[in-house]
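Following this line, the structures themselves.
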Structure P
Amino acid sequence: MMFTVQAGPTLADFGKDPLWITIVKAVMLFVFLALSVVFGVWFERKLISRMQHRYGPNRAGRFGILQSVADAIKMGLKEDIFPRTVDKVLYLLAPVIMVVPAFLAFSIVPFGPVVDLFGVQTPLQLVDLPVAVLFMLAMGAVSVYGVVLAGWSSRSPYALLGGLRSAAQVVSYEIAMGLSFVAIFLFAGTLSTSEIVAAQEQTWFAVLLIPSFLVYVICMFGEAARIPFDLPEGEGELVGGFQTEYSSSLKFALIMMGEYLHTFTASGIAVTLFLGGWRAPAPITTFWEGANSGWWPVLWF
């Protein structure tokens, strides 16, 4: 799988942006992830509805696309109930710990090359580090604390068992996920995400490292607790898992947002490390030399 060689940003290109450009890029990243969650919830509900011969969301907005926005507003305005026996500090902190690391992990994902943003030449990436991939793994590990604390602070046997089971599953898959990255580090010779993308100018690592890619895809589903690895939900025997004691309020909305954000973050890491990042696929670059320049790489990503 061949690509048109297009110089991308390196570690030396980071740390030079004015503060206001950094803030603009952070806001753009936040908006992108928020809209991704809205679309992800809507698409999953529509897909499951069609499997069950239902229409799914179809009233709020065209094709029901605003149903997720309506649900978010509803949960934000509902009465915030605290069970009598919960540890209030940790009970409030747990959903935040689940959401914030997902945003931070996406900060090291490159969306494109150096572009002109309001007259400033800047990489389409919030930040890059010499150990960027390790930072991503660390953020995934921190989010486990949110799951454990949500179950423990609820002071409910069902929530506690759900929290322990969720933590055990996430930690187990993170070990295999970390090992699947080792071959990438050896091939690329770096842990920087922008330089890993640059190392895939000629061939995707998904082609060179098929076993590592397959292991990561399985671990990605396991860590995000998506089907068929949705055991932590435990509707049958654990009522609702670690979020049993969270009513349908803003705290529950944050937990659901964190779960979807982890799905998108894991997908973004897969694109960056295995699928060439923001570089266009071979059929496009063969007849379009400018496919890997400007803002077009955002579309390929």
Structure Q
Amino acid sequence: MPLERLPPLNAVRAFEAAARLGSYVAASQALHVTQPAIGRHVKNLEEWLGVRLLERSPRGVSLTLQGAHYYQAAAEALQILSDAGARLARRDDERWLRILCVPAFASRWLTPRIDELRSLRPGLKIAIEPNASFTAVDARQADLAIAYGLPGELSGVREVLIRPQVFPVCAPALLARLPTNLNAAGLPACKLIHVDDGTWWNSWFAANGLRVRVRADTSHISNDVVLTLAQRGQGIALATEVLVGRELQDGSLVRCVPEAVPLESYQLLTPAQPPSADAQWFMDWLSGQLRSSYPEGPIAGQPALTEGAIIITQLNNHLVEL
């Protein structure tokens, strides 16, 4: 099978765990992600394959006939990958730093700085695993993690790195077609691009004191995709300077209304085990880079997230991917 026809690995992992453990709840605990995330991954895999893999009931989940065949292949494939990783990890002559990271931050902020990182830390090899739905990090999975969420949503938080302002952006060509006096109150009438069912936009409206509700007709699993669509002129997306600093400078994205508010924060997660010297060095470097690059972003001195925005977000049991 060509590589482009391989299914999403996170979806396969979620399906394998749910099938093996018999429930979405147990799978979410095993993989340290939310229960709705397990359901979304399984649904995406079923749509990708074009068959139903699991049947849900009040007692949990059970495999369909087609699901049983696929589960055997998926379990064997994941075990092969696990064994290969274990063999590589035993190579004492290589130093690997494994980073679990929300996808948009990984691709738009961290990856462009990899060459700088490696020059500062000779001999260090870096593996970045983008993941949109984790809530904790296990030492078998990664040495550390960079997440984006509200206080209390994440486990193993070592440090709150930065809480940046969130603001709407769009392509310059789209801005030219918008009303010249557009503000936050007028955005619900515009074409909004969503990373979820509308929750993040509704939290942003609530934090701006607006009692409006919007719903997504299309939801994109990664904010990286959302921002790419905004650059193509397909609508208005929420962003932070951490993610679109380069695009704002080169003009491929522009801020379309003056309002900006801080919502969730970037948080550094670590396993229970003490960090290695390389992991500690990276964490110090990351914290220093973010705080020097975005001096207005740290937690100190920023207004708290409004109660309405927190309630909206928590009721929807949602963790925004950034």
Structure R
Amino acid sequence: MLLQPKPKNARSKRFLTNRDPKVVENEKTAIFVRGSTTSKVILDTLKDLHSLRKPNAINFTRKNEIHPFEDETGIEFFARKNDSSLFAVGMHSKKRPHNLILGRTFNYQILDMIEMGVERCTTMQEHKSQACSVGMKPLMVFNGEAFNRDENLIRLKSILLDLFRGEVADKVSLKGLEYIITVTAGPPGPNGETGLVFFRTYTTSLKKSGLRQPRVELEEMGPSLDLRVRRVRLPTEDMWKLAVQVPKELKVVKVKNISRDGLGDKYGRVHLGKQEINKIQTRKVRALKKNLDGGKPGKRQKMDVDTE
């Protein structure tokens, strides 16, 4: 592991301060590492995934003797050196052909990762559609009940959302949704094992529909991957608790008797004390005023007139 260096000037101090924990963290950086032995399928997969993750992505083109499931030090070294919290490792062997590993790190230590085999890969170059712009935020769709029941697919869904969600935004323009990522869970195997996972990407085009909402057409952009889950490493309870901890500054302060529904509408409950109607100030009307001599309101009193 790399030791934390001491800053020698103001520039290096700002650089190290940018890596310190923050209330609102910077956008995550992903590294794409090539193993010692790879295949063309894995190289094309890493290249296309790197293109989707730009500009916050670093691609390593040289071979590296790295095996995250057997030895963690290699990937943790790259994570600390490049200040990254997401990684993808591609390798190929006779025992595990076309092997792709996706994972996350916390405090420069491996948090969780999932190993998959790429059974089919159709690259972006093989599709004739126009690619999306760099740095665009995708719309992600997960199809299948298995993403809510299967532990392996639940972990895969969480990692993919972290990998492609991009910058956190409160509002997104409809024209800014240039491409869609769909992940579909196939039927499980005969022994209950996790089935194939179909990863597809599509570009969107908005057409006139005669209504306020445009008609959306999809065209496959690539990459198109057929993945099979092999090994999964789950995080420890202590590390996961620290990783999902929310700073006090970002916690929503709960206000008494105020709630929100699923659409974000605000509802409040007001408690009123006993109302004394006699003391309430009403509209001042002349007919409701009491006379000075104690007469009833609304009636004119007769005046005694002295006549000679």
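Readers should treat all values here as calculations from the given coordinates under stated rules, not as data from a laboratory. Worth saying up front: this structure is predicted, and the values here are computed from it rather than measured. Cβ atoms are built from the backbone, for glycine too; each structure is taken alone.
Could you figure out which one of P, Q, R the value -12000 for helix-only ellipticity at 222 nm (-39500 (n - 2.57) for each DSSP H run of 4 or more, over all residues; to 500) was computed from?
The read-out was computed on structure Q.
Supply the structure label, taken from P, Q, R, corresponding to relative contact order in percent (Cα under 8 Å, 6 or more apart) with the calculated value 15. If you can, show how the numbers build up before the last one.
On the way: P: 28; Q: 22; R: 15.
The read-out comes from structure R.
Suppose you compute Cα extents along the principal axes in Å, for residues 101-260 alone for every structure in P, Q, R: which one lands on 51, 41, 22? Let's see the in-between values first.
Values: P: 51, 41, 22; Q: 53, 35, 25; R: 50, 49, 31.
Computed on structure P.
Of the structures P, Q, R, report the one carrying the highest value of distance in nm of label points 7 Å out along Cα→Cβ at positions 13 and 221. Write down the numbers at each step before the final one.
Details: P: 3.5; Q: 1.2; R: 4.3.
Result for distance in nm of label points 7 Å out along Cα→Cβ at positions 13 and 221 over P, Q, R: largest is R.
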